[in-house]
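These notes open a run of structures that come right after.
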Structure 1
Amino acid sequence: MSIIESFKKTIAFFDGIKNEGLIRDYALIGGLALSAWVRPRTTRDIDLVVAVSKDINWADLVSIIKTRLHKRVAVQKGTRRTTIKEKLSFVSGQIEVDVISVLEFELASEAMQYAVIAKVFGMDVKVVLPEYLILLKLIPSGSRDVLDIQELMKRANKKKLKILAEKHRLLEKLETLFSKLKEL
């Protein structure tokens, strides 16, 4: 199964469980979200942020994925010190799907809330705005994330980005990154 087929199947699944009321909402983040805003790049995973409905919990979502998609699901729990409190991963075709809970992750919750519909592989998908994607990529700040941030800055509203970075206590990290990039 190609990445496009895997993507379409994954989005159809999450649309379905959203329509059933099992999740309140979800949005695309990561490399595929990047491709909605700037030049597409190769990615090895589908990254989503998800808010489960008030009637189910994260373990229920894991069970739904296992039973409906017949997938093995890896569950990761965060700690008090980590931003991500709940995350799960499974393989769809040849690509990994990473699903991050918005539980106690205000930035991800807000990013999902203000996400917009964009075309990705010909499908209408809710995608986080460039400013939120930059801040989400700023948290790990891996080498690929830094390159992505540079690309996303071409589409970002810099004033809005600064306000959001300050609100989510990431302004110092953002300014440090920009200082390093100017030195190069």
Structure 2
Amino acid sequence: MTRQTPEQLANFVRQLYGKLDQLSYYELLGVSSATPLTDVRNAFYRMSGDLHPDRYHTLADRELKERLETIYARICEGYRVLTTPEKRTAYARALQEGKKRLTSTDRESRAPQSPEDTIGHEEAKKFFRLGILSLGRKDFKGAVMNFNFARSFEPQSAVINQKLGEAQAALGKPGGPGVK
């Protein structure tokens, strides 16, 4: 895309915005499903350079700016999906189901889950956090106490019981703070 007049940009954005939900990430980035990651990356950078909202921060038309930001966000979303092998595979399945976007429920989370997320009771979470802080400060007595409090709210929690065991073991180490 070459440098456009404001009118040309407005027409382009209106057209693209109008069919945004009907385009796959491949169509949006102008690549095929067989396109290698490096070519997807190149297509993204080319489009990004042309459509980045920062280039148009002086536009007076607020609606046009918002539409441009929406388009740019979708381009970024497509780039992230198509350049991550796991997400690209999940997207191929989503496309077979007729979905044009990969929603968060379709994505396979790669982020590690926080151990605290497995704890349901709020008080148990609070004491678990305090126990973790105590462990970090090497206050093993305080850690054991807080993990025991957490366990009183969720006695079957594997993560609480595991951390309690770690704190008890650290407390009982030869030469450690629990030895007299």
Structure 3
Amino acid sequence: MSLAAFALIVVVSFLVMEPITAATHRWVMHGVGEWFHRSHHRAGRTPRWERNDWFPVFFAAIVLFGLWLGFNRDGFGALVPMAVGVTLYGAAYALVHDGYIHRRIDPFGERHNAYLDHLADSHRIHHLYNGAPYGMLAPVVPAHLRTRAASTERDPFAQNTNSPAVPGPV
């Protein structure tokens, strides 16, 4: 496989992960897997392990299996750059979601970024109403929810003593 083809598969895999993540969040995490995901939405969360953290462990296991197939079985070589793209997406998701928004890890310190603040505002809306938006890096926030959230002072992250209120206006 050429380097250009490898890079293209990595980029496409990264980009395709956003709608896949949104669908998984909507129909698995807020559906059949809600018992695991509920720990993420409860008040008073701390940076420690929670049941919801089993989702990325499970997803990583799928990616590792894809890497194994890609490296060890003829005809599955494209799974290697796909796994790289999915892993890069997972790393970006973890930095934004667990780092910037929930401060479970804190690589950002007190720095602020307009795009990341927009993502934090969108995720605040998700936590306020336990619904849309389900995406993370390119969330689609219904206009009526953005308007509704703008009129509330409630901060669903405020009870987490290790996480400041979400920065910026909604």
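What the table below lists for this structure:
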quantity	calculated
Answer label among 1, 2, 3 for the case where helix-only ellipticity at 222 nm (-39500 (n - 2.57) for each DSSP H run of 4 or more, over all residues; to 500), calculated from the coordinates, equals -14500	1
Which of 1, 2, 3 yields 31, 17, 15 [semi-axes √(5λ) of the Cα gyration tensor in Å, calculated]	3
Relative contact order in percent (Cα under 8 Å, 6 or more apart) - highest-scoring structure of 1, 2, 3	3
Ranking 1, 2, 3 by distance in nm of label points 7 Å out along Cα→Cβ at positions 50 and 90, the structure that comes out highest	2
Structure (1, 2, 3) behind the derived value 5.9 of distance in nm of label points 7 Å out along Cα→Cβ at positions 18 and 146	2
Which of 1, 2, 3 yields 2.8 [distance in nm of label points 7 Å out along Cα→Cβ at positions 58 and 74, calculated]	2
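Since every read-out is calculated from the coordinates, none of them should be taken as a lab result. Please read all numbers here as calculations on a predicted model, not as lab measurements. Cβ atoms are built from the backbone, for glycine too; each structure is taken alone.
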